[in-house]
Structure 1
Amino acid sequence: MTYHGISVPVNDTPIPGFANLSWKVVAAPIVMPSVVSGPFTISEPFTVTDHVGFGSCQNCIPGVSSIDGSGVGIATFSFAPFGTHDWMLTNAAWTIMTPEPSAIVLVATALGGLGVRAWRRLRFRRSSAS
């Protein structure tokens, strides 16, 4: 893991000198078709939350006790028949989506424009009521 240019080894169990990483992924279940239908690929949206703790590595990144993150993405899985009743995972790709900064500016501009429009309508109604 690299944070502000400092690289730290990561493990999923507490080991001295390593950061401890835990995560949770939530997605809908995949409905598997009959094996007779042959190989298939499916994409599913997911959410992920993660936590990096520095309890076993207090001096790894000075002043930082933990880092938490979250995101959304698309997971794509490919399966092939394995025998007559089972599936074998042949490929998996997890793509976490990062919102573009320009999208945030666009939303803020649109909301600001709607606010100005509503303010002008109220002002126009008040002046025509007089």
Structure 2
Amino acid sequence: MTTYFKSQSGFTLIEVLVSISILMIIGAFLFDSLNFTVHTNATSKEMTIASNLAHEELERIKSLPWDQITSSDQSPVNGYTGYERKVDVINHSTNPPLKRVTVTVYWQNWDIPVTTLLAQYGR
């Protein structure tokens, strides 16, 4: 009867448990990597939206008459829940007339500032 069991091939209980443990460790690593990737993609999307909102506001400001380019307080952005925008304008010089315009978009615990220098033409 002992010769019958010795001729049988297969895995021992220890081998199966070690294999399951290794698979669980690999699975946990893959799950953590997937979670990190999803979080990073979401943050990247939010940063892109904020950057686009800042550049959009700069383009709007560039189209204004020179004397209407002024600072504005932090306020919500229409159509974008959770995003707020603030404009800071500093008269940089008078000859030639320059204004430094910084548009900052805020959301959650993040902010994206975009700065440009505007010159007055036709003067």
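All of the numbers you see were taken from the coordinates with simple rules; none came from a lab. Keep in mind that what you see is a predicted model, and the values were worked out from it rather than measured. Cβ atoms are built from the backbone, for glycine too; each structure is taken alone.
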Inset, instruction - Compute distance in nm of label points 7 Å out along Cα→Cβ at positions 25 and 49 for each of 1, 2 and report the one that scores greatest. - result: 2
Legend entry - If FRET efficiency 1/(1 + (r/R0)^6) of positions 41 and 89 (r between Cβ atoms, R0 = 30 Å, to 0.05) is computed and equals 1.00, the structure in 1, 2: 1
Inset, instruction - Assign the value 11.1, calculated as mean count of other Cβ atoms within 10 Å over residues 9-16, to the correct structure from 1, 2. - result: 1
Inset, instruction - Work out Kirkwood radius over Cα pairs in Å for each of structures 1, 2, then name the structure with the largest result. - result: 1
Legend entry - If helix-only ellipticity at 222 nm (-39500 (n - 2.57) for each DSSP H run of 4 or more, over all residues; to 500) is computed and equals -16000, the structure in 1, 2: 2
Legend entry - Identity of the structure behind 1.00 (criterion: FRET efficiency 1/(1 + (r/R0)^6) of positions 73 and 113 (r between Cβ atoms, R0 = 30 Å, to 0.05), calculated), options 1, 2: 2
